[in-house]
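Next up: some structures, all given as C-alpha cells.
All of the numbers you see were taken from the coordinates with simple rules; none came from a lab. Here the structure is a predicted model, which means the values were calculated and not measured. Cβ atoms are built from the backbone, for glycine too; each structure is taken alone.
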Structure P
Amino acid sequence: MKRFAVIDTPIAGLKVIQRQPIGDDRGFLCRLFCSEELAGVGWQKPIAQINHTLTAKQGTIRGLHFQIAPHPEKKLVSCLKGRVWDVAIDLRDDSPTRYHWHAEELSADNHKAMLIPEGFAHGFQSLDDGCELLYCHSAHFHPESERGLRFDDPWLGIAWPLPLSEISDRDLKHPYHDGKE
C-alpha cells in the first residue's frame, strides 16, 4: 500500500511528498519515511541522521544551509507541529533552474514533506510560534562542508511571507551572491 503521493515541483528533482495518514476515532498513523517508496524518487542512501528542531517564535528564519562535496546531502523535511514556509534553492551547476527557488507550506495538518536533493540550499520561516520540524539526512553533518546563502539576498529574490522576527548570528554571516553565474 502506498503511503505517499509524490508531487513534482517546477525544479527537477525537488519533490513534495504528500503523506497519506490512516486514521479512525483514536487518531492516525502516518509514515514519515519508507526507503522502498522513496527510492523511486531519488532517495537511494540510508538515513545517516535524523534531526528535530523547535523554532519558538513566529517569523523566525533558519537557513539557507547546504553541504558541498564530498559531503552533499539529501533532506526529507517534515513539520510535526505548527506551520512553516519551507524553501529550497537549486545550486546544481548543470541545472537549467540553477538559483531558482521553490517554497511550500509544510504543516502538522497538511502532512506534506519536502524531499530536497543534493545540490540544494534549504531554509524555512516559521508561520506559527512553537514549530517543530523533523529532518532525515542522507549524510552526516560535516562542518568543513557546510555553506550558506543570505536569506535576504536580492539576487535570489525570496519572498518571505512574514516580517523577520529572529535569525541567528551565523545565518546573518552568510555571504550575498556576487552576481556571477
Structure Q
Amino acid sequence: MRKLVVLFLALALTLSSIAQDNTSVSSEKNVLKVNTLALLLGTGSIFYEHSFSDLTSGQLGLGFSSYKIGDTKMGGLILTPEFRIYPKKDAIDGFYIAPYLRYQKFSLENTSSSDKGTFTNMGGGVAFGRQWITNSGFTMDLFFGGHYGSSKIKVEAGTNSFDTDKLEGFRPRLGFALGFAF
C-alpha cells in the first residue's frame, strides 16, 4: 500500500509538470473519463462530470464489476454520484474535495456449492483529488479518499455461505482516470 501511495505522488508530480498551467477557470464544462486503476481490479468504470459554477461540479460514475473472493463469485453494477468542490475557483481543472455516495448491486454465486443470492451495498465517503486538462482537452484525474459501506445479502438458493466481508466497513478509494473535456 505504501508503494502505491508513493507511485501516486510521483505520478501527480509528473503530470503537474506536463499538464496545462492555467490560472483561469477552464472553458470546458464537461468531462468524460475512464478509471484506469479500476480496470486493473476487474471493474469497468466511466465518469461524466459537469461544471455547475467556478467552484462546483457534479460527477456520476457508472461501473460494472466482476470479482471472485474465496469461493464467492460476484458481478454487477455500481452507481456513484459525487459533488465536487474546487476551492480555488477552477472547476473542472484543479484540486477538489468530493463527498460521494455509492450504490452497488451484485449477483452472488458460491462456486463450491449451489448457493445463489444478491448483494446490495450502500455507502459513501470523501475523495480528494487533482484534475488536469491539457490545451487539447485531454484530462487526467488522480484521486484518493476513504469509503464506508454497509451491505445486505438476500439468499435466493441454499444458505448464506458468501464471503463478502472485504466489501463492508471502511476501505480506501483510489483512482486515476483518463478522458476528454468538451
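In table form, for the structure just shown:
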read-out: Relative contact order in percent (Cα under 8 Å, 6 or more apart) - structure with the largest value, from P, Q; value: P
read-out: Among P, Q, structure where distance in nm of label points 7 Å out along Cα→Cβ at positions 84 and 100 as derived comes to 2.4; value: P
read-out: FRET efficiency 1/(1 + (r/R0)^6) of positions 52 and 172 (r between Cβ atoms, R0 = 25 Å, to 0.05) - structure with the largest value, from P, Q; value: P
read-out: With Cα Rg over 2.2 N^0.38 Å derived as 1.14, matching label from P, Q; value: Q
read-out: Structure from which -3500 was derived, helix-only ellipticity at 222 nm (-39500 (n - 2.57) for each DSSP H run of 4 or more, over all residues; to 500), options P, Q; value: Q
read-out: Answer label among P, Q for the case where FRET efficiency 1/(1 + (r/R0)^6) of positions 92 and 156 (r between Cβ atoms, R0 = 35 Å, to 0.05), calculated from the coordinates, equals 1.00; value: P
